[in-house]
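*Asks:* Have a look at these structures, which come just after this line.
Computed from the coordinates by the stated procedures, all read-outs in this text should not be read as laboratory data. Quick caveat: nothing in here was measured; it's all calculated off a predicted structure. Cβ atoms are built from the backbone, for glycine too; each structure is taken alone.
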Structure P
Amino acid sequence: MKSKRSMKKVFIRTFGCQMNEYDSERMLALLKGEYIPCREPKEADLILVNTCSVRKKAEEKVYGLVGRLKHLKRTRPEVIIGVCGCVAQQEGEQLLKRLPHVDLVLGPQAVYRLPEALEKIARGKGPVVDTRFHKDFRQPLILPELNGDRPVKAFVTIMQGCDNFCTYCVVPYTRGREISRPPEDILAEVECLVRQGVREITLLGQNVNSYGRKEKGFPSFAELLREVASVPGLWRLRFTTSHPKDLDEDLMRCFAEVPELCEHLHLPVQAGSNRVLKRMHRRYTREEYLSRVKKLREISPEIALTTDIIVGFPGETEEDFEQTLTLLEEVRFDEIFSFKYSNRPLARSTAFEDKVPEEEKARRLARVHALQDRITREINESYLGKVVEVLVEGKSPGNPALWTGRTRTNHVVNFSGPHGLKGKLVRVLIEDCGQHSLRGRVENSQ
């Protein structure tokens, strides 16, 4: 292996979801031995921008950043600039026409072929565009090596792609159809992370609930959860994202029967109107969603729920929108992620004609925010005076004098306490709360 002084430098900027963060970590692992990470693009020999196209705003940020790199390329033409991920998959060769200073365009499957692409560029065969989907694609097993300030929690992807084809979504077109990873690879990766000090694992997929259904001999997702939870040294287990139509009772019961599984579920509803849900091709009704929530809370009364909301979907009337507000009132989510609808290339809803005006979408989003802010504040206030278990992740970014971590219900807690708490489970007395976090002091630790 080369010495650090002789190694090249790579800068990676990641946009989007946890799966993109995971893919960026895999790219770093693939470059190990040739490149070391750096903090600024101007220091780098290789710049990789890992992209998201689910929201228009994220895509615009990508073009802004890559566009600004044109000056750097002009002064240092040897720098390799790559665009990876969903925007790369979506745009392909068109990216090179719009951004001719880019050397490398890799879709989500192709990020695992990064070393081969760099070799082609080194041989003068660039620029390289690789957006091929392989029906038999299997994510290679890359065992992580954690360096420096080791994290307390980590992500592990269990599947790629999606088969649901919601009318507003580009994921099936940018990440392909559902492909589940072999359970032995998942377990090997989890065991490797735990041996290096990781105490909380989040399993990732576009729809984790359908894990293994297309693969012969694979366990169900509920069975996989139980296998992962049995890894010695793993304290906490989470997963995201779940599709409501595939949330069955076997999976629900894991929240009561698997001690390592945290009492938190992200269950995207998107809208409260059956008419809008049907047009979104979500394949469940409002009533079915509420029935699953009721059953889930019967099984796990302490569970915290979060969700996604899209306002202003094409054809959404004021009555449809009011049904979303009443659903928020009825379920009382701990937190929501809400967005104005935006057209996405390739998504079917882009062709729908009855678009909601921008100013109306903004008004509706503001009403959603106001309602949810009140609900979240009320839920946070219910923690005052309680003692909660927190897994300490490190110092609080907003105040280095405090520690920060999360409860099993995924609430952020900032608190005072003695030195050396990172990676420990502590009991914290909640004394105050804000809109997005709880505050308190440590009582004891283990």
Structure Q
Amino acid sequence: MPIEDVETLVVGGGISGLACAAHLKRNGRTVRLVERDDHLGGVIRTLSDSGYQIETGPNSLLVRAGEPLLETLSLMGLDKKVQRAGTTGKKRYILKNGRPVALPMSLSEGLTSPFLSLAGKLRLLKEPFISRIEPAQSQDETVADFVRRRLGDEFLEALIDPFVKGVFASDPRILSMADTFPRLVDLEERYGSLVKGGLALARKNKGPAPPLSREILSFEGGMEALPRALAEELGSDAGSNAEVIGCSRSDWGFKTALLFEDETYYIRSRHLVLAISAPQAAELLEPLAPDAATLLAGIPYAPVAVVYLGYPRERIAHPLDGFGLLVPSRERRKILGILFSSSLFPGRAPEGHALLTVFAGGMNQPRLATSFDEELLPLVTGEVESILKTSGRPSYVRIQRWGGAIPQTTPGHGQKVVSIQSALPPGLHLAGSYLAGVSVSQSFTSGVRAAEKILTTPKD
């Protein structure tokens, strides 16, 4: 049986695993990365089909100043291949009484926009005068509780509910505010008000932002350019089609059994990084850290179906002049939202056509994510026709399903993560979207953090 010794083994070739392995290699550490699927990049994958460019996972990314991905884009030369969404990416629609309504993009627009009623706007003016609660009380507060307390019911139902559905495929009543939107909780704790805190940060960040930060981005050739560049950096140190079938402790650290081309082989490593989903990590951790495995298995994931629809442009009445459209729960629709994919970046649809990316399922309607095409497609196209005023059947259809798409940060999630980390044996590390956040940049940061922990450990 072949046995290989390496300082660090990274299990999982998604963005967090690739970020971890590449960071270690840049810093002179020996590392191997293994992925069970036939490609690296996890959910980030770009496909060309019938003249359309399809993103099976994230359609774009947004990087904040100070996040590791910002520096890495420049390091790998991807900053020269960036595509910017520009002003189109800043405009968003929300469904209101069956009609798409553009979100106000400035204070003056907000005062005249029909998005909120007069009562809803007056309620927002009260926010600076609402007392904050003690930090200990906020730990169990849901997103709905926090927003209702500070901004009112109408703001919650009209804006936060559809945003949570669109980003997390979830419901603000089941997500932890402290773990889902920690920056907003911090504003209340530091300034006593979201408005006061927002104004203070605006004054603090008045200077020019670093290049590419706070912009909605993709790349020439699509989002897969990011994991492809990381995989090229790793070269032969990263491999696919290798399934981990077991992990155990060894005198040196860990011994991991893998199945590759019907042959079992082993990798002994001083450090082991599990950069996979929480349920997958739970299965491998059972013999190594049963308490951590139990907690990981309890992290829920939202299922999502993604339906790609192509239309001749003249058969869509809506101008598609924005990022997309979100759907509040009170509208009682069968979809979570729609991305105007071909409006964001060039080359996403054939000339004269438009590509829409529609999301269905989530925590509130999980059955739709697993329904048969014959049931799902008429529901989705019917909603799109009603909302965007399309005419006729789509000329292109593709469906992608994710049974466990997005981890849910339910109340107590942060403490659960702390407990998981403390239950791990020395040398075992975790990375993934359930730890640092669900965005591409946050998942990347999770991998870098795992690598940094290893780098603080002296070499043997």
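*Asks:* FRET efficiency 1/(1 + (r/R0)^6) of positions 316 and 396 (r between Cβ atoms, R0 = 35 Å, to 0.05) computed as 1.00: which structure among P, Q?
*Replies:* Working: P: 0.35; Q: 1.00.
Of the structures listed, the value fits Q.
*Asks:* For Kirkwood radius over Cα pairs in Å, for residues 300-435 alone, which of P, Q scores largest?
*Replies:* Values: P: 17.4; Q: 16.8.
Evaluating Kirkwood radius over Cα pairs in Å, for residues 300-435 alone on every structure, the highest lands on P.
*Asks:* Once FRET efficiency 1/(1 + (r/R0)^6) of positions 188 and 268 (r between Cβ atoms, R0 = 35 Å, to 0.05) is calculated for every structure in P, Q, which label goes with the largest value? Let's see the in-between values first.
*Replies:* On the way: P: 0.70; Q: 0.10.
Biggest value here belongs to P.
*Asks:* Now, a different point. Work out relative contact order in percent (Cα under 8 Å, 6 or more apart) for each of structures P, Q, then name the structure with the largest result. Write down the numbers at each step before the final one.
*Replies:* Working: P: 10; Q: 26.
Of structures P, Q, the maximum of relative contact order in percent (Cα under 8 Å, 6 or more apart) occurs in Q.
*Asks:* Work out which structure the value 5.5 belongs to, where distance in nm of label points 7 Å out along Cα→Cβ at positions 132 and 372 was derived from one of P, Q.
*Replies:* On the way: P: 4.1; Q: 5.5.
Of the structures listed, the value fits Q.
*Asks:* Continuing with this model, one more query. Looking at structures P, Q, which one was mean count of other Cβ atoms within 10 Å over residues 140-147 calculated from, given that it came out as 13.2?
*Replies:* Values: P: 13.2; Q: 20.8.
Computing mean count of other Cβ atoms within 10 Å over residues 140-147 on every structure in P, Q gives 13.2 only for P.
*Asks:* Now for a different question. Suppose distance in nm of label points 7 Å out along Cα→Cβ at positions 156 and 340 works out to 3.1; of P, Q, which structure was it derived from? Don't skip to the answer; put the middle values down first.
*Replies:* Values: P: 4.1; Q: 3.1.
For distance in nm of label points 7 Å out along Cα→Cβ at positions 156 and 340, the value 3.1 is produced by structure Q.
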